[in-house]
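Since every read-out is calculated from the coordinates, none of them should be taken as a lab result. Computed from a predicted model, the values in this text were never measured in an experiment. Cβ atoms are built from the backbone, for glycine too; each structure is taken alone.
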Structure P
Amino acid sequence: MSGPSSRHLRLQSWIPPSFAWTTAPDVFFIDVPISDPDIVEFISTGVREISVHGTKVTALTLARMIGRETLRGQMEEAVWAPAKLKPTGSRIKAGTKVVAHCHGVFLLPDGKNLCVAVGRSKPLVPDAWISAGLKADADALLLEHQSKVAEFDEAISRKKKENEDFYARNSDMKKFEGYAEAQVAMASHFQRPVLTAERLLPSLPRAAKFPQPTSGDLEKLARAAVAAIAASGWPPSRDGNYAGILPGAAGRRSQGLVSWVPHRGMSSYPEVRWAVQRRLPAALRKPRIEQMGKPKFDTGTQPVQDSVQVHGFDPLSNDLKDALDDLQLDQSDFRNRVDDVRKDAKGQGFEAIAWFQPYHVWTEETWGIHFDASKLDDLALSFLDDFKSARVQGSHSLAALLAFGLTYAHELFHARVEAALSWAEINAQQPRHLRYKERVYQALRETPDWLEEALANWSAWDWFKAPGIQSLVARMASNAEGLDRVVEASLDLAPPGYQEWRLGHQPGTWRTFANQLSTGNPKINASGIGLPLESALTGPAPYDFQPADIPLRFVGAGVIADRLQSHPATLNVISRRELQKALKFYRHVVDVSAGDGSHEKWTGPDNRAFPVPRTDPVSYTVFKSFLHYIGIDKTTYVHKVRPNL
C-alpha cells in the first residue's frame, strides 16, 4: 500500500496534532483481507507456528498455492526474509519450526483489509496494541468457532459411517459408493465453518499506513502521518493525539503506521477550545499569563516546574475511591491546620483549596484546575473533625474523597462556564469570556448575587448527592443524615455568593446566570424576563465535554495528591522531566544531533530510540507508548521505576 500523495491534505480539525512515536525494530507489517480465516486465532492465541518446507522456492510456491494475500501465505514467505522471521545465526532446513507473535491488528481505511503487526518475539506489554476488549472478543469467537467445527466434524464422521453401513447392507448399490464419498468430501471442504474477523470490526483499532522517511526526521514523519490520516476518510481523533508505530529500520520501501480513535460524535471541547484560539485570537488576553498563582489572596505566583499535572478524572467513577482506599492522612499539628483551613474557607471558599485558570487568560502550559496539595489534606482533616461532632463513623479515605470530590466538582463547574462561553464565541465570532469576567464576575465579587460561585457550590452538592457517590459513601460511613449535615456545613462555610448555593434548586437562578453569560450584564433587561437560555447550562451540551479535557495540577506536596499521582487507577500522564529521568534510568541518552523543534531523541543501549515531545506534561498517549516501549505496565512503573528516579 502506498502512502497518500497529496501534499495539500489537511486534518479536518482545529487541534494541532500530537504524535507519540514507538519504534518497533523487531516488528513488520502484513496486510490481509478481513475474510482471512486465520486472523482471529492469531489475535486470540498471540502466536503462530510455521514449519519450514524445503527451500525458499518451495515456500514461495506454497505461498502462491495458499494465496499470497493470506496470513498463512505471507508467513511462509516471511520465514525466508532476514528482516522478518528468518532465524539469525544459523541455516534453516526443512522441518524447522519458526514462531511468529501477534503484536497488533488494525483496520485499514479501505474497510476491507487489516494490517497485522508481526514480531519475532513476544510483545513486552501484551495489551499495548491489542486491547483487553479485543482479546476477549477474539477468545469468545474462537471458542464458538471451535465448537462449531467439532460439531461439523462429528456430523461428517456420522455421515461417513451412515454411508459405509448403507453400502455394506446394499451390495447392489455399491457402484454409487464413490459418488457418495465424493459428496461427503465436498461438503467437508466447502461447508466447513470458516472464522473471519468481520464480527471483530467494532473492536479493532483504526490505522493508516504511510511512507516512512529514510532520514527519520520527526517533522517529515508527522507530515506523512497527517496526510495519511486526512486521506483515510475517517474523522480525526477527539483530542488531537495519535500513536505512530515505526517498524524495523527506515528504508526506501519502509512504511510506518499511525493509529487513532476516530471521533464521530459531537464536536469535542478540545476542538472548540482550539477553534477559539486559532479563529478568534481577540477573545484571549494579550499576553496570556505564563505562571500560576492563587487568585487575589496570594501575592506571588507559582512556577510551572513546581507543579505536577495528572489526567482529569471522571468525578463519578470508582477510580477515585480505588486510589484513596486505605489512605492515612498526616495528623501532625491537627488542631492548627483544621482551624486555619476553616478560616481560609470562610474567607475564600473552595478557592482556598483549588482554583481554575481559564485558557482565555493563561497559556497552554498553565491553564486548568490547580490544587494546593497541602490545603487539600487540611480540608480532609477538617472533615475528620466534623465526623466526630456529627457522630459519623468515617475513615480517612472518606474524608479525602469528600475533600477532593467537592472541591473538584466546584472547580469543574468554572471550567464548564468557560466551555459554554467558548461555544458562544465561535458561534457569534465575537469575544464573550473576558467581557463576562470583567462586567459580571468581578462586578459581583463577594456579594449575594455572585451566581457563578453559588452554582459552583451547588455543583459540588450535586456531585455528593449523585446516586453513584451516595452508594459509595453509604458503604464507607454510617449516619447518612449526619454526613449530609457535614457536607452542607462545608458549603455554608464560605463568603457571600458561595453561601447562596441552595439557589441552584431554583430554575430561575440558572436562567439569570445564563443571561449574564450571554449579555455580559449583571442584571436582566428592563422587561425583567430573562431570555430562555438556561438549557445551555442545564441541558445536554451541544459539544462533547469531558472532565479529562481540563488539565489538573497539584502545587506543592500532600498525602492525597501523592496518592492520586502514584496510583495506577489515577496516574495517566507524567511530566516531561520525569519521562526524561525514566529514560535515563533505562540507560538512554539524549541524541543532541537528532530531534527537531517539537521532539528530542533519546537512544538506548540497544540502539532503539524514543522521541520525547517538548510539551509538558506529556500526553496520555505518549506515556502509554513509553510503557510499551520499555515493556512495563503502570503498576510496575509506579512501584519499581518511580522510586528510583
Structure Q
Amino acid sequence: MNITEKLISSHLVHGDMTPGSEIAIKIDQTLTQDSTGTMAYLQFEAMGIDKVKTLRSVAYVDHNMLQSGSENADDHKYIQTVAAKHGIWFSRPGNGICHQVQLERFSIPGQTLLGSDSHTPTCGAAGMLAIGAGGLDVAVAMGGGAYYLTMPKVCHVVLTGELHPMVAAKDVILEVLRRLSVKGGVGKVMEYGGPGVATLSVPMRATIANMGAELGATTTVFPSDERTREFFSARGRAGQWKPLAADEDASYDEEIIVDLSALHPMAAQPHSPDNVVSVSEIAGIKVDQVCIGSCTNSSFCDLMRVAGILKGRHVSPNVSLTISPGSRQVLKALALNGALATLVTAGARVLECACGPCIGMGQAPATNAVSLRTFNRNFYGRSGTPSASVYLVSPETAAVSAVTGVLTDPETYGIDPIYDVPEHFDIDDGMLIQPPVNSDVVEVVRGPNIKPFPKAAPPAETLSGKCLIKLGDNITTDHIMPSNAKLLPFRSNVPYLAEFCLAPCDEGFAKRAQENGGGFIVAGDNYGQGSSREHAALAPLYLGVKAVLARSFARIHRANLMNNGILPLEFTSNADYKAISQDDEIVIENAPEQIAAAAEGKPVTVLIGGKPVEMKLDITPRQRDILLAGGLLNYTREHKED
C-alpha cells in the first residue's frame, strides 16, 4: 500500500477503499480556531455530548486577534470556558497559529486529524492524515462520530534532485499549482515521495502540505522518516515519532515528477494561487509592502533565512515589511539566538504570533499597492484593499525584495544564508491550557455577540424561488462570506454577517434574498473554493437559500451546504447554465422524493422559467438522510445512540 492507503485503512470504519466511493474514518485529533470555533462549539453543545471522545482536541485562538471592541475578547472567553467544560485543550491568544503549533506540539505520525480550517493538511508533513472540514463535521468528530468522505485518488508527486540555494519549498508547491491549477487536486490526496523528499526538512514539507489546499486536494501526505525523527527529537517528542513509508510495490492512481534541481523562484500573480510565473519573468515591479508569515511560511527555518538575508541590510524606505512568527516557540528561539534583533534592526515590523494579514486582520495595503506575501491565498480583496495587487512568494524572494524595493529574483542576489537549527528547542507550553479534571465547576461564559445559529429544516414538498444571483467560476468563500477585520469580530453573529453575504459580487444580494423570502444561487465551476468557513453556508441558510445550482463545487463547501440542508445541484449541460438568468423562477417539485431518488443515481428535475432541466445531486444514502433530516445536526441528534 501507499502511505495514504495505510493511513486510511488503519482508521476505516465504513466502506471500502475504492476511489469515488463513500468511506468513513475514525478521527484521533481535532483542531478548531476562533474564526470557526465558536460555531463548532455551539453546534457541539447542541448535540448534548458531555465530553469529547477523541484522543486530543485543541481549540486555538489565532484569527480574530484585533480587539478593537469587546466582541473578539468575548468569543475568546467563550472558547476557553467551553473547551474546559468539554475536555478540550486551549491554546491562548499569542501562542501561535493553529497549524504551526499543532505540527510542533501535537502531530503524531500515523494518526488522523480533522480541523475546522482548510489548511489543516499542514500536519501531513509529519505523516498524519490531516483533513480540513466544516465546523459541524469537526463537532461530530469531537463527539466520537466518524468523518465521512469520498475515497480519494492518490497522486504520487515524485521529487528528484535537490533545490538550488535561494529556491524554496514555496517554489515547489507553486510549481505544482502552475501545472495542475486550483482544481487539479480535487478528489485526490497528494502523496510526496522519491529521493528528493529526504532533502526537505519537516518545515519545508509543511509549506508544501499547507498549500496543497489551494489545489483543492483532500489532503497532502509525506512519509515519516529520519528528517521527521529529527524534527520530533528537537522538540522533545522523540518518543512520539514512528516511521511511515509506502511499500516498495505501492501503486498510485496518478503520478507527476518534479525535478527540484530544475526549479527557480516562483510567484503567484493576482488574483489566484495558480496564476504562477517565474520571478525572473516579472522582476522589477515596484513593491510597496512585504508580509512574511502565515501558516505557510512562519517556521523557525523560514524566519532564520529571512534574518540571514536582512543581516547588515535595511528595508527599502518605500517598503513596509511585517513579520509574523508562526508560534511562541519560534518567536522565543529567534529572541534567544539574536535573529529577532536582526529583524528589528533591519526595519521589520514584528507582529504577534497569529494569522494577521493573511486573513485580512490588519496590514491592509495602500490603494493600488503591490504587496508581496508568503501566504497561501491572494484572492481578490482578501488583503482588505480591493485595488491592491497581491503576489505570493517565498520568504527568500520576499526578504530580498524588501531590501531592493522591487520584485527581485533571490538567485541573483548573491547570498545564501546559513543558520543552525537547535538540537533541542527551549520548550515552553505555558500558554497551552489542559482541560481540568473536574469540569463540573466550569461555567461557560457567553458574550452578548453570540447569537443562536440558524437551524435547517427538512425540505418542503416544493422548493421554489428566484435565481437571486448568477455567478461565474472559482467563486471563493471570501466572496460568499467575506472575512476581514471589520467582519471577523461577528463570526458568532450569523444574522449580522448575513447582511454581507456575497457583497463582493453584488452588494444588493442579501437585501434581494430577504425581500424574496430566499431563493437560489447559480454559479459556475469550483464554487466555494478556499477557506473551510461554515459561515459561507450558514449565511445563505439564514437568508433562505434552498439550493445552489453550480457546474461544480469545492469539496469542503459542498459538504458544508449539505450539512446545513442546502442542496448542491450540478448542471449536466453547460448550455443550461448559460441559459439561466437572474430573477428566473426556479421550482423543484416533490423535493423529498427527488432527493431520495438521487441517492440511487437518478437526476433531479428542476423547473427553470418553466422549462424542465435535469441536474445531478451526487449523494450517498447517508447524505440523502442528512438532507431529508434538514442537515447534519438534526441527523446526528436522531442517530445519537447509533
Structure R
Amino acid sequence: MERGGEQRVTGRAIIVATVVAVAAAFITPYTAYLTRTWHFGWGTLPNGPVVIAFALVAANGLMLRLWAAGALTRADVLIIYSIVTIAAALIVVHVPYTIGLAAYPYYRARSEYGWEEQILPYLPTWLHPRDPEVSAWFWEGLPAGLPLPWGQWITPVAGWGAFTLALLAAMMCLGALMRKNWVERQRLTFPLIEVPMALVNSEAHPTLPKSSFRFSAFWIGFVPTSIVIMLIWLNGLFPAVPAPSRDYPIGQNFIGLGLPWSTLTEMRVRIAPGTIGVMALVPGEVSFSVWAFYLLFRVYLLVCGGFGVPPSGSAGAGGFNPRAFFDYAADGGFIVIAAIALFRARDAFAVGLRRLFLRRREPDDPTAPMSNAAAVVGFIAANALMLWWARRAGMSWGSYALIIGAFYVALIGTVRLTAAAGLLQHRPPTHERWIIMRTLGARAIDPASLTMYSYLSMGYLLEPQNWAMNYMVNSFKLMHRGRIRGRGFALAVGIAMVGVLLACSASVLWVAYRHGAVSLGCWPIFAVPTCAFRELDTSLTTPQIADNWLRLALVVGGAFTAGLSWMSSHFVWWPFSPIGFVIASVMHTNRDIWANALIGWLLATLIRRFGGLRLYHSLRPAFVGLIFGHYLTDAAMALFATTVLGARGVTSLVP
C-alpha cells in the first residue's frame, strides 16, 4: 500500500497482464478465424478480458490457500483487466485489418484491370511484402514444403506497427488530459466498470465468494441468461435441441408494401442480455433517449416516405437523401459533443502547457496515469511520429490534417458516449473518409493521399467501438475508484502492447499461410481490404463530389445537438440526451441496441417507481448478473464446442 491508502501498479501485475495479453493474441486468430467459435471481443466491453478477470479471481481463492504471498491484490486484478482490455484493440482490429491490407493489393492486381497504372504506383512499398508470390500464398495457402516467409513481413509489420503504437500513445495522452473532467468534475457514470468492480468489490484480495456472486440478486440475472445462451449454443451444435429465438426481424412485415411503410423493412429486435444489463445501469434519460430517438428516426423516414421520398433519396427529390441527411446531421452532433468536451477539459491542457513553458508547479493527482505536462508532450510527440509516417507514405500535409482531425472529433465523441452511456456497440453514422469526400469532394485530395485515406479509414478508423481510448478511459476511472496510483500504468501498457503486436501478427500470418486467408471467412481479413480498395478505385475513377445537402446537415445536426446539450445541463426535468440523437441511425442501434435499451430502461424505471432507490440499488447485482451470464456462458460453450466437439463455424453470441 502507498500513502493515503492508495495502491501502486506492481511489477507482478505488469508481468501477468503482459503474459495473458500475449497468450490471447496468439490464440484468438485460431479461434476467431479458423474454428470461428469464439472471438476475443467486439465492442466497448470485450468478452475476453471479462472472462480472464473472472478466471483470475476464481484462481485467487486457491492461491490464498496455497501461497498467500503470491495472491493477487484488488489493484493487481484491476490493472491486469485494464491492460488486457486495451490489448483487444490490437487483437480484434488493428493487427488483422492492417495485415489484410498489406497482403491484398499486389495479389488482387493480377485480376483487376488497370490497377498497375491506377493504384499500384501510389502504394508505399514498405507497407507490403516485396514479393507478389508472398501475398498470393497468404490468401491461397503456402505450398507444401515451403517455410513461412517471415523475412518478407518484417518491414510491413514494423511499418504498420509503428503507426499503431503511436496512435495508442496519442490516445493514452489525450485520454489522460480528458480524464479529470469526465471522472471528477462531470462524474460520468462509466457503467462498464461495474463489471470488473463486481468481481473485486472492496476486498484486499478478491475471490469469488467475496464478489458480487455472493448476492442472491446476482443470480436472478445470471441463471436465466445462462440457460438461454446455453440453449441457443446447443441448438447451433445440435439442431434438434429447441432454443428460444433472440432475433426478430419485425421489418419483414412491411416487405412488399409501398411508401411510406417500406421505410420500416429493416427494423429488427435482437435481444442481448448483456446490453439490457448495461442499459439498466445508466441514467434513465440516457437509456430513454437511445430508444426514443431511434423511434423518432423511424418516424422521420416514415414522414419522408409519405411525401414520396425513399430513405435513399430520388432524383425527383432534388438530390435530397433522407438517411444520408440524418447521418450527417448526427455527425454534426459528434462535432459539437467533441467541441464541448475539449472546452470543458481546457484546464488540463492549460496546466500542462504552463508546466512546460512557465515552469509552474502542477497539482499532484495520484490516480492520474501521467501528469498533464507529460500528456501534452506525449500527445505532440505521438502525432509528430504519425505525421512523419503519413508523409513518408506519400500523404500531403493538408490531407493528413483533414483525416486525423476528423478522427479526433469522432474519437472524443465516441469515448464520451462510452463513458456516459456504456453502449457496447456504437459509432458515428459516417466514417471520417466519407465525410471528407462528400463535403469537400474527392478531387480536393491527391491520389497518394486518397490511397492512404483508404488504408487509414479501414485499418484504424472503421471500428470506433473498439478504439483503445474507450478502454483507456474506463481504466482511468477504475484506477480512480480503486485508489490506484496511476504512475507506471502507461509504461505497463506500452510494454504489453509491443508483445501483443508481435504475437498477434505472428499468429495471423501463421493461420493465413497454413490454411489460406480466403478460407478463414470473409470478415475481416478479406472484407476489410476489399472494401478499402473498392472505395479507392471508385474515388480515382469516378470521384465523389461535394453535396450541399450534407454540408447543411452537419450544421443543422450540430445546432440541434448544442440545443439538446444546453437543455440537459440546465433543466433537470428535460428527458432527452444528445446521446440518443447521434446514434439513432447507426446500424448497431437498429440491430443491437434500441430494443435492449427499451427493456433496460423499462426495468430500471419500474423498479425505481414502485420500489424506490433502495430496491433499485439492491437489484443492481442482477443487472451485472445479466452481463456475466451472457459472457461467461458464451465463453464456456465456445470452449466446449472447440475442444470437446471440434466444432467449427458456430459463432460466439457476444456482440
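Observations on the model:
- With semi-axes √(5λ) of the Cα gyration tensor in Å derived as 56, 29, 26, matching label from P, Q, R: P
- For helix-only ellipticity at 222 nm (-39500 (n - 2.57) for each DSSP H run of 4 or more, over all residues; to 500) computed as -20500, the structure of P, Q, R it came from: R
- Structure from which 13.8 was derived, mean count of other Cβ atoms within 10 Å over residues 464-471, options P, Q, R: P
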